[in-house]
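Enquirer: Input: structures, listed below.
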Structure P
Amino acid sequence: MSQPNILMIVTDHWPASLLGAAGHPAIKTPTLNQLSQCGVRFTNAYSEHPVCIPARRSLMTGTSAKEHGDRTFQAKLEMPAHLPTMAQTFRDAGYQAQAVGKTHTFPQRDRLGFDDIQLDDEGRTHHGVTDDYEIFLGDKGYVGRQFGHGISNNGYAATSWHLPEEAHATNWATDTMCRIIRRRDPKRPAFWYLGYRHPHPPLVPPPRFLEFYRDVELDRPFHGTWCDGEDLPLTLQAFRKRYDLNPAEEQWARKHFYALCTQIDQQIGTLIGTIREEGILDDTIVLFTSDHGETMGNHGIWAKQNFYEWSTNVPMILMGVKDCAHLGFGETDDRLVCLADIMPTLLDLAGIDIPETVTGRSMLSERRNQLYGEFGEGELSSRMIHDGRYKLIYYAAGNRCQVFDLEADPNELEDLAAKPEHVERVEQMKALLMAELYGSDQEWIVDSKLTGLPNRTYWPAPNRGLGLTRGHQWPVPPINPGGLMNFFPEAPPKTIDK
């Protein structure tokens, strides 16, 4: 077998900062630290559309939202048929291709070009499918008990896992992938995709991983000087009003989040051990990343969908085959890379032609000068331009720009956009941004100037669905066409005034 095996591990909600190898003072990630020593860690890796579905479309097709058509989280949009997926491209080159875990596609049993997917869709029976993880729980005698912890899939309450550890989604995903690796066809190279659903909420780690953080002083959220103004753009108002946690609740959530990360790290160790025992580790490429990060209360914001570092900067660790001619070991690389770059990079390493539809760049090729990111449409839009040191974040409502010097200010505490000494830089970055705009975004430009949209006050509505909290899964809940996430529930101003 001349071509390498490839293992791609994709988590959900994991910021680049949460690695011991990245210098985080509290997180415990010994396996990923060692993986970094065996390969290259890309420090400027970004989710160009930092929310699950658009990010995963970019990952699977090597394209941006401009090509794949989703910058807003369209839960029922099928993958564009004209874009060859990463899995299909590997299969066309003779690879066996298997996936386990979260793919977040529609229809849910879309195989995305894989030979098969053992699916964990986080209990989305409202779309009509009982996934393989739920079937596994039923086979083990835990029918319908996946969400017996009562914790929301999109909130920051937390508790420990309520079933045996081997029934946890992270362990199931690892065990299932290990079995697939052992059952591979030894005559053909393999492409394996493992999609862990965590550390995305619900924050329910097995109890023993909470012990890792019993006596550890955790870092606390930080707040920029810009984030408490009275005239914040609409989108930023919505981000800051979505969750309201006190300091004790923040630390409780952080502890459980970190424990989920450590659990995944340990399970990756089991996975690497399986590959080693099979005698194929030297012939296997391993890539670790996440679909986006998690803001973790920094600047008063939780979750994702924004372009601050903890939301959009993701881990990217790439270990090549033994004595790889293209990748060193124990190295960091500060070039700008994104999720769309993963497909061409892995194909490049495997010696497979990259489809013409791919707009991402191989991480082995030339550096890009800037990276564009986008989320949302209309008045809840935000955009990003990153030049490798400076980052511009643009909010359409209010026509607001923020600029941060990430070299001098990695926590984005000081907005430079209004500083006289940065006027020229801001104008240059705005010009780069305008060159990227398409579709309805072009309405924000008048007479070659970026004018955006009017700002207004955001009036939060109660979260009646508790962030899509699930109930008991037996009997299986019915198909629910209305069971979709509303990220920014809003009430009419007159309701607030009464």
Structure Q
Amino acid sequence: MEQKTSETHSPGNPARDIVKKGSVITLITLISRPLGYIREAIQAYLFGATLLVDAFIVAFNFPELIQTLFFSGATSAFLIPVCTRYLHDRNEYSRIYSTFINLSLMITFFVSVVFFLFSAAITGMIAPGFSPDAKEITKGLFIIMIPVISLHTLLSVMKAFLNAKEHFAAPEMSGILWNIAFIVAALTLKDRFGIYSLAIGVTAGSFLQIIMQYPYLRKLGIRYSFSLDFSHPSFSEARSLFLGALIATSIVPINSFIGRIIASYLPQGEVASLSYAFRIFILPFSLFAVPVYTVTFSKVSRFYHNRDWRSISAHIDSSIILLCITLIPSTILLCSVGDICTKILYERGAFGAYETYITNRALFGYSIGLIFYALSISLVRIFNALHDMKTPALVGITSIFLNAVLASLLMVPFKNLGISLATSIVSLYNFAFLYVLLRKKIEYRMTKRTFRDIIKTLFAGITLTLAIALARHFFANDYAILFSCVLLTAIIYGLFFKDYYRSLLKK
């Protein structure tokens, strides 16, 4: 295969294009994340930490897990690479869109009916320790939220077809709408329906997410019909990619689930501390990594159909640099002032100094692997864009066993830190393995400029670490320390990468 990688990138600036389109996702995340915290605060205010809330969480998590694992999680991974082939034929694009919408409706409707008929048995399985009354409440909540399986799967199909046309705003904004619907339902229906108001909010919000996509689909010329063309080449192509995509996208939630099981042997509070720590850890990932790999995935999918290997390599290089200059400083901040972040966010009421300590301990383990966590998921998406679902699936399967072994071994001496360290080590393993395989698959070679920029991020990181240590020495107030550290991060990385940032701002 002819490889066109060189020091001269493809026309234009791939990094600028990624930042321009990805910034929409970042801005929306900056709104949706705080709104999610407000949603949880209102839930806690109205219902506290009671058995009713336990019932709601259990009832919500099961259909959410099912649709994430088997439907929406894998949908983008195999649909975007397939549908980009038909971007320039509006009628064909609409036809395959309709086919996958209708197919999703058929499959998820069948699953929903089965869940409804066996709701009592499912409730007994997911809430075995609940009392009969609590199980009955859980069952009612579960039934109300069963439609979420179909609605979120439809949303993922719509998102795939919009993303393939490089429209990212509407699918991301729908999360804001979902949070608002949940909050409104909780506040207005609580007196009439009690805890069931939360389930109503979940389902109503999911329905509104679908409605929100409609005008954007029409604007881009994507029309729905009752078409169900199983003979279309896109269907057989998607079918061949589905299993690998399903396995690859299930690895992260499976590893998290295994980690929680292993962590259940730790002392009380350690499991909760992992959850709190991961919530902090995932914020920089959502702000910086998700926009980068979402845009890169759509771009590489397009280039692959044209066999434009030079542009593919240029966008891979650009995504790696962008991840490094955002997530390496994020890692240093989380490792250096994670205790202050945890204290500011959580330390009140029953959450005391000890809880802050164990949460920060877990956060440190997660944080040191942040860049590899992001890079490994990005490389999975790149393989998906190249129509290769098998490679990341096989690597992911081996990582499940590695994660279980490491978590079990490291948990004994390091407690919850061992669990989070296992996640970071497995992320490094996934990235290293996938990177070597990508080099072999498309003869990808990182340019000298990219390598130099990575080295520069490390030197900037060392400088930042020393500066943060001085800031912690001179300041006593938590807010002053946090503000000064964030300011130092912006100044130091701004100085080290001033030319790079200027190139992004050029028109």
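Enquirer: helix-only ellipticity at 222 nm (-39500 (n - 2.57) for each DSSP H run of 4 or more, over all residues; to 500) computed as -7500: which structure among P, Q?
Expert: Going label by label, the one that fits is P.
Enquirer: State the single structure among P, Q that was used to calculate relative contact order in percent (Cα under 8 Å, 6 or more apart), giving 25.
Expert: P
Enquirer: Out of P, Q, which has the highest value for FRET efficiency 1/(1 + (r/R0)^6) of positions 404 and 460 (r between Cβ atoms, R0 = 25 Å, to 0.05)?
Expert: P
Enquirer: Using mean count of other Cβ atoms within 10 Å over residues 188-195 for the comparison, can you identify which of P, Q gives the largest number?
Expert: P
Enquirer: Taking FRET efficiency 1/(1 + (r/R0)^6) of positions 124 and 292 (r between Cβ atoms, R0 = 25 Å, to 0.05) from the coordinates of each of P, Q, which one would give 0.85?
Expert: Comparing all candidates, it corresponds to P.
Coordinate-derived values only; no laboratory data. This is a predicted model, so every value here is computed, not measured. Cβ atoms are built from the backbone, for glycine too; each structure is taken alone.
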